[in-house]
Structure P
Amino acid sequence: MERRSFIKNTATLSASFFIMKDLMAKPKGPIYGHHHMRYTLDNKWGQLNPLKNPVNDCHEMVQDKKGRIILLTNETKNNILIYNKSGKLLSSWGHDFPGAHGLTIANEGKQESLFITDTDKHQVFKTTLDGNILKTIDYPMETGLYKKKEEFVPTEVAVADNGDFYIADGYGLQYVFHYNADGKLQGYFGGRGKEVKHLDNAHGVCVDKRSGNPTLLVTDRTRNCFKRFDMNGNLLEVITLPGACICRAVIKNENLYAAVLRSPDLNKADSGFVTILDKNNKVISNIGGTVPVYSNGTLQPMAQELQILHNPHDVCIDDDENIYVAQWASGKVYPYKFTRV
């Protein structure tokens, strides 16, 4: 009897263990996204006391080598908020960037630096991670393209491995300017026009090294696409994303992530989502958006399906492939975190 009771109790304990393990492994709350790229949402992740650490528009986010998540906002009480991955505020700085818009992190050996674009000041600033300004880039007067500095409204910077950097004038004349590491202008491409090589709302620029050879992915937001250029500005490819007014491309491992500010065009407020493309630049998941559908190899128009996001402006992907989302004109909300499941 004792042996029979022992076996029965052991079986009960084993079953309980596996039930508890299954319950612990089950994600809490709704799951968003498609196929193998699915996530749970924590919309309280980055929330702080707005009286002490306010935000206005949460524009862009990056992760540094220490794993910290760095947010840029155009709130001059604290332009930069630095979080750990759990959403705890570690530090803050910055009072001088009223038009803080683009945030890019550059790896320079043991050191890292930030590039901040300011659409109000019509300038780009290179800073240390704790806020010391290292370099200021003014409008490229030497090109003869600009009659006054106010026509230059930079939105994004991309940095190559050799230190060269590219500035997208996404709210200005729509050119992308190439500078060497010392800040000397090397050339430019794009600009307004009707040819495929031209740009309209060149909101973002990103270095894509997934193929082994670096190229530039430039946002053509009103035309719902990314345009791929070589590092000298020659057009190579158009990645069409119908219905998606995309912000910058963010590369993590083999995938491309992007915030979709609005859909199907810029006139429809609070209609954004996040899109994820695979190594072949095929959409595989939309967080808050419709299921990606291809017909005869052509991507069909996408749109917001669930309003879990309003006007997402950028995404940051951490080492665990979780996604942090910064939003523009969305009621001064702090960043959200989407945890991969």
Structure Q
Amino acid sequence: MSLGKQNTPPDSRTSYILRQLEGERLTIPGSKGVFRILASSKQTNGGIAVFTSGATLSDAPGFHWHQEAHDVFLVTKGFLKLWNGDKCRIMGPGDFAYVPPKVIHNPELLGPHTETLGLVAPGDWIDFFRYVSESYGGVLVPENDDRNLKALLIPKVMAAKDRFDVHFERDYTPPSVGDWLDTENDLPGSLQPYFLKSETGPRWLAGGVLSRPFITAVQTEGKFAISSIESSSAYPSTFLDGKRYLTFNDVDHCFFVIEGTLTVQLKGEEGVNTVTAGETLVVSAGQAFALSFASRFVKTFAFTNGPGLEALIYEASGRERFPGFVLPDELPAWDASQLEAAATKLGVKVE
């Protein structure tokens, strides 16, 4: 029996697939935007919450910071103006930013229709969205919701200021928007705010599977990682060929497919499940799963609450950076023993 596809996350830590533009759908009154929660505490044991966010041109929420929560912004459509510590950038599709705890930030969607992927850790922080929002039943975003955002939002925030890790700075003087720097193409050290330009950063290739990490467990002190995982059905064989089962005992994976078709089979269940562009696959920790790539080019963003598939690719590559910018036409030779050694090092079961 296959996983099937559903519209909302289940109430437990289990594996599932969400249809395009589905999830727990919420809108903050007057924001002209929607949050679609793909996974949160119930599905990740409190580790992370993953969501998509879409909106038309609207007011920014205001400058704020979190005592413990980590925040990320990954643009998939449109443009986002983000103040992040002492920098401000205009972000386009593929651009990424990380906001660690205690760093003042403020996102402003420049529209006319902007979509982002987000993650917060710990996962319980997403309860703030639930508190200030109402359910959304529309198609994309409530473009004509002209209610006063601040008039509705601020009283709720003030009433619950001790319940949620959100601290607003009313008299903050923000930095001016700046040009992207040549240095904003690599990953920094631990707990440093940063921007990462699209299609830059480190790249690791192992067994025909390319990983482009936006952020790793190194930057987040082990709390989470996000990477673009890419491969092709044109390769005669890869280490993710649907035949090898991987088991990460303590790490949940949330795959959001950007291009192409991904397939997954769970050990102990019959049937192969297909996940296409815009759909989400969540594989719970401890579940053996076999991935494969069912189209000429497949690109999926992987969100994990700890070192996950991106760490396995990194170790299996021998930590040797891939010099190219896209998948190579020919599958480079690879040694399965490198995968086995990497899996042993990380405590990942391969069978």
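Laboratory data are not the source of any read-out in this text; all were calculated from the coordinates shown. Keep in mind that what you see is a predicted model, and the values were worked out from it rather than measured. Cβ atoms are built from the backbone, for glycine too; each structure is taken alone.
Which structure, out of P, Q, was FRET efficiency 1/(1 + (r/R0)^6) of positions 69 and 317 (r between Cβ atoms, R0 = 25 Å, to 0.05) calculated from, if the result is 0.20?
Q
Among the shown structures P, Q, from which was the value 23.8 of mean count of other Cβ atoms within 10 Å over residues 45-52 calculated? Could the numbers behind the result be given before it?
Working: P: 14.2; Q: 23.8.
Source structure for this number: Q.
Name the one structure among P, Q that FRET efficiency 1/(1 + (r/R0)^6) of positions 221 and 237 (r between Cβ atoms, R0 = 35 Å, to 0.05) of 1.00 was derived from. Mind showing how you got there, number by number?
Values: P: 1.00; Q: 0.45.
For FRET efficiency 1/(1 + (r/R0)^6) of positions 221 and 237 (r between Cβ atoms, R0 = 35 Å, to 0.05), the value 1.00 is produced by structure P.
One of P, Q was used to calculate distance in nm of label points 7 Å out along Cα→Cβ at positions 277 and 301, giving 2.0; which?
Corresponding structure: P.
If relative contact order in percent (Cα under 8 Å, 6 or more apart) is calculated from each of P, Q, which structure is the one that comes out at 18?
The structure behind it is Q.
Computing FRET efficiency 1/(1 + (r/R0)^6) of positions 109 and 205 (r between Cβ atoms, R0 = 35 Å, to 0.05) for each of P, Q, which one ends up highest?
Going through P, Q one by one, FRET efficiency 1/(1 + (r/R0)^6) of positions 109 and 205 (r between Cβ atoms, R0 = 35 Å, to 0.05) is largest in P.
If mean projected area of the Cα convex hull in nm² comes out at 22.0 when worked out from the coordinates, which of P, Q was used?
Answer for the origin of the read-out: P.
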